[in-house]
Structure I
Amino acid sequence: MSNHIDAAPGAVAPLVLMPGDPLRAKWIAENFLDDATCYNNVRGMLGFTGTWQGHPVSVQGSGMGQPSLAIYAHELFTEYDVDSIIRVGSCGALVEKVGVRAIVLATGACTDSGMNRVRFEGLDYAPVADFGLLRAAYDVATARDDVATWTGLIFSGDQFYPPRSEVMKPMVDHGVLAVEMEASALYTLAAEHNRRALAICTVSDHLVTGEETSSHEREQTFGAMVEIALAAGLR
């Protein structure tokens, strides 16, 4: 039995959308899924299962940061036999061309996390997205004319307020588009358990221009990435 997810066997769908914010999970369940029921509220980390176009889908909050996400992703893969997890979260743009509210499909996730170094004994593992999910999400996203979509590397940082922001410059110089806090651990765990994972992130703030969205917008207005995740995950 899972330590952090109080769901009965079979209560979690093979496809799970995973926002960091549990209230965003609730918003997704209420606005995108039919007949959604709550299967988890342990520690306030809400999880729901419903259907989308007749297919079972779950949505599970992960909390902020790789250690928190790793708990939920590990238990979903190992205790509930989840096949695919798609992170639907926010990110900060690192390059001017990627605007606020654009969508970033993360091909891979660089990181400064000690979790990576401990797991691989000092070697630098490069976690990447599942290609099938990535290709499906790219096809779905680029067919839309209401949102700008970028595909490339992101950076999963351990600190939301890093003491030296200038250390990101080498990452930007090598093609990193945005920063968030979870995708590297998700991709690594999916590889370990031979499952599928993808991070689809909406740009909530811009580290170059200073533009940003409100907490309410981050919780309840990033619907395009949810629609893309649902369509890609069920192809």
Structure II
Amino acid sequence: MEEERLDFEDIGFAKVDHGRAERCGWPEVIYGAGKTAEQIIAILRSLMAHDRKDSLLVTRCDVEKADLVQAAVPDAEYDATAQMLYLRRGGEACGCIAVLCAGTSDLPVAEEAALTAELMGAHVERAYDVGVAGIHRLLAQQPLLDRAKAVIVVAGMEGALGSVVGGLTKAPVIAVPTSVGYGANLGGISALLSMLNSCAAGMAVVNIDNGFGAGYMAAVINAQSVGQP
């Protein structure tokens, strides 16, 4: 394996994987929860020094940390809903990813997915508050489902939206269960199990509240569908 594919930088508390983009097509993403602002800044600066063409992401970054990071890295932008800090780079968006969420309470996870996919070069279209309690709102989105290369479905409660969408589109569906719901939702476990037990073909499921994972997977599918390397 070429040396650059295995390249990393040891900065003491972290070994920054500079070969990630060469191996996997995208640079290492920083998971902000549990890290200090100073650690995030150091990792981000290391990534910035080695990759100047791809967007760089920090997920699960609260506003207090974001303020400190932006003071040190003025080009960084912050989305409070998605709790993501990022440096936007790259060219024109391509393809089409649809991001649907069942209710407004699911917006943080949906926006984490949507922004991740956008920063990875995908054109993203959102359809929010289209849950099965008012299914006519979902049916009105059929034109979007028809043109999407991949569909992300974010839902809490009983997680039924993924199965319904799976029966309305030819695109691969990535379902994201959320921890939104009353007691028997069990912090997202009920929605997760519903999605895993879906009879709809063409649907895969990521972990509870993992908008980033869904956005990343959808962006990879979208890039391959439009012929990106």
Structure III
Amino acid sequence: MSPLRAQGLHRFYRRGSTEVAALLDVSLACEAGEMIAVTGPSGSGKSTLLGLLGGLDDPDGGSVHVAGEQLSHRSPATAARLRARHIGVLTQSSALLGHLTVLENVRFAASLRGRAGAAPDELVDGLGLSLVRNSLPRTLSGGETARAGLAVALAGSPQVLLADEPTAEVSADEEQTVLDLLGLLRPPDAATVLVTHSAAVAAHADRVIALVDGRVA
């Protein structure tokens, strides 16, 4: 069974009196251990797709299943519980809790998931964050913030890892570092979906899905 499966996703938005299609009949299955890159121009539906896959939004048609459980069309509380248990999310903006240190953020994320994996201390050290483990997010550099966000997303060995432009705010050198660490530290049985404009990120994926005007090209 695929850790992540989406079938026939449609999503529409209202723009004044006009209905705009953000996604049209998009399906994908990401297998255990597989990394998929979703590419396409701005406005093609990439971030909308990631929001549906993470249970942050509901499709107008179709369904999303994570770890064998239906994620779409559930109550907000149920969707949040399933997301916390099964999904690690890495966003462009920092998802770190501002009142917690780097290590405390990673420990908190790990506590929400029950799977065995790298210990929080090992993740922090493995991502080169030893010197800032006790620092608050507002004191981190862009590269440190990206790596701390990756540590939080990987904590507790999620079955699904979703990343929205994971290297958008870092230099080319930091981008390569983040990609190398992602490949090294992500759970070997996790389904990984990366939304990206970066050719370097797409080159790390096992498969690339291109979206154009809300459809799979």
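Since every read-out is calculated from the coordinates, none of them should be taken as a lab result. Since we're looking at a predicted model, the values are computed, not measured. Cβ atoms are built from the backbone, for glycine too; each structure is taken alone.
One of I, II, III was used to calculate relative contact order in percent (Cα under 8 Å, 6 or more apart), giving 15; which? Among I, II, III, the structure yielding 15 for relative contact order in percent (Cα under 8 Å, 6 or more apart) is II. One of I, II, III was used to calculate semi-axes √(5λ) of the Cα gyration tensor in Å, for residues 51-146 alone, giving 29, 15, 11; which? Comparing all candidates, it corresponds to III.
Quick one: FRET efficiency 1/(1 + (r/R0)^6) of positions 19 and 171 (r between Cβ atoms, R0 = 35 Å, to 0.05) came out at 0.30 when computed from one of I, II, III, so which one is it?
III
Kindly point out which one of I, II, III the value 2.7 was derived from, the read-out being distance in nm of label points 7 Å out along Cα→Cβ at positions 139 and 203. Value 2.7 for distance in nm of label points 7 Å out along Cα→Cβ at positions 139 and 203 corresponds to I out of I, II, III. For Rg/Rh (Cα atoms, Kirkwood Rh), the calculated result is 0.94, so let me know which of I, II, III that is. Computing Rg/Rh (Cα atoms, Kirkwood Rh) on every structure in I, II, III gives 0.94 only for I.
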